[in-house]
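Got some structures for you, see below.
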Structure I
Amino acid sequence: MLRSDDRGQGTVLGLLLTLTLVLLAAGIVDLARFWEYRAWGYRVAESAALAGLGNSRDYAGYVATGAISLDAFVAYQDAVSALQEGLAQRPDVIAVTHDVRVHEQPFAAGPYPGYPPMSRAGMTAGDWSPTGPAVGVYLEFAVEPVLYGWVNGNQPVAFHVFAAASVVTAE
């Protein structure tokens, strides 16, 4: 038997539970989107770094000296072109900046201090220190959140990724 002052409590409890489940689901959607965008950013940076190595290897120099090097202009242009092609796949990505570095000589001194600009953009913190001819690609972009926008004032969430590819010769 229900008392007159207990009426409607089940409805209120049901609405609160429904609201809680909707907020939880929206939070999970945001986390999944953030993870997917971060992985996508790494794939774009990796493909740009590999594209930079594609046509830029100096085989004539390798035959003459035994050490392979890169044509810095070609490597940079190919990497930026691949980066722009990858970014065109996602028009919802905003505030995109990138920095492509080419380490062209096999025995040139490294490291590149302060690159990438965010210490946690790559797998390890610190300065980029290639041991051979390499292309490094740093990418920064932002994504509009779904639920997290209510928490952070609808500010875009920034992502920082770094990838590098290097040429290795067999000895």
Structure II
Amino acid sequence: MSELEIRRLELSDAEAFMVYIANWATDTSPFKIDAVKAYAELSLENFSDYVEKTHREETFAENPDWSTATKYFAFINGQIVGEISCRWQIEKGILLEWGGHIGYGVAPDFRGHHFAEEMVRFALPKYQKRKISQVMISADKENLESRKSIEANAGILENIVDIDGDEICRYWINLEEQ
């Protein structure tokens, strides 16, 4: 398999993105990324608005409870296989409680290839550049593959919290030790 390319979304990615969101629409897993709901409203006609919004979110959060974030997408041979969101202010909203610095997802057709592990590995130096030495990342307790991706990147389980009946594992990655 080709090497994973991880980068910000560009206007030229419109067709690949439409295939990507169609892939998410087939997901029967209980572990979905929050963005899937918003993807239902996207089309080729408003794709440029979405790209602009993701770029704007790097410096401006639309809600005071939200962090600014940089969203990266992982590509294999021009196909989008997943995404990772680097959230920069963990003190915002639910991020410290259970959301974490990092949120990610791999589209259903591309699971089982360790792409999530590679995406997390890609993101960690971004935090080091911003002088963030402790990164919190979470996963549903039952999502063993996600937990393995975090643990493969030196994630240490701090605790498991109950959020509206869901058990969420809170991990910390110490970047000073890497």
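Key figures for this structure:
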item	result
Which of I, II yields 10.5 [mean count of other Cβ atoms within 10 Å over residues 17-24, calculated]	I
Ranking I, II by Rg/Rh (Cα atoms, Kirkwood Rh), the structure that comes out highest	I
Origin of the value 14.1, where mean count of other Cβ atoms within 10 Å over residues 9-16 was derived from one of I, II	II
Identity of the structure behind -14500 (criterion: helix-only ellipticity at 222 nm (-39500 (n - 2.57) for each DSSP H run of 4 or more, over all residues; to 500), calculated), options I, II	I
Value 18, calculated as relative contact order in percent (Cα under 8 Å, 6 or more apart), assigned to which of I, II	II
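Every number in this text was worked out from the coordinates using simple rules, so none of it is lab data. All values reported here derive from a predicted model rather than from experimental measurement. Cβ atoms are built from the backbone, for glycine too; each structure is taken alone.
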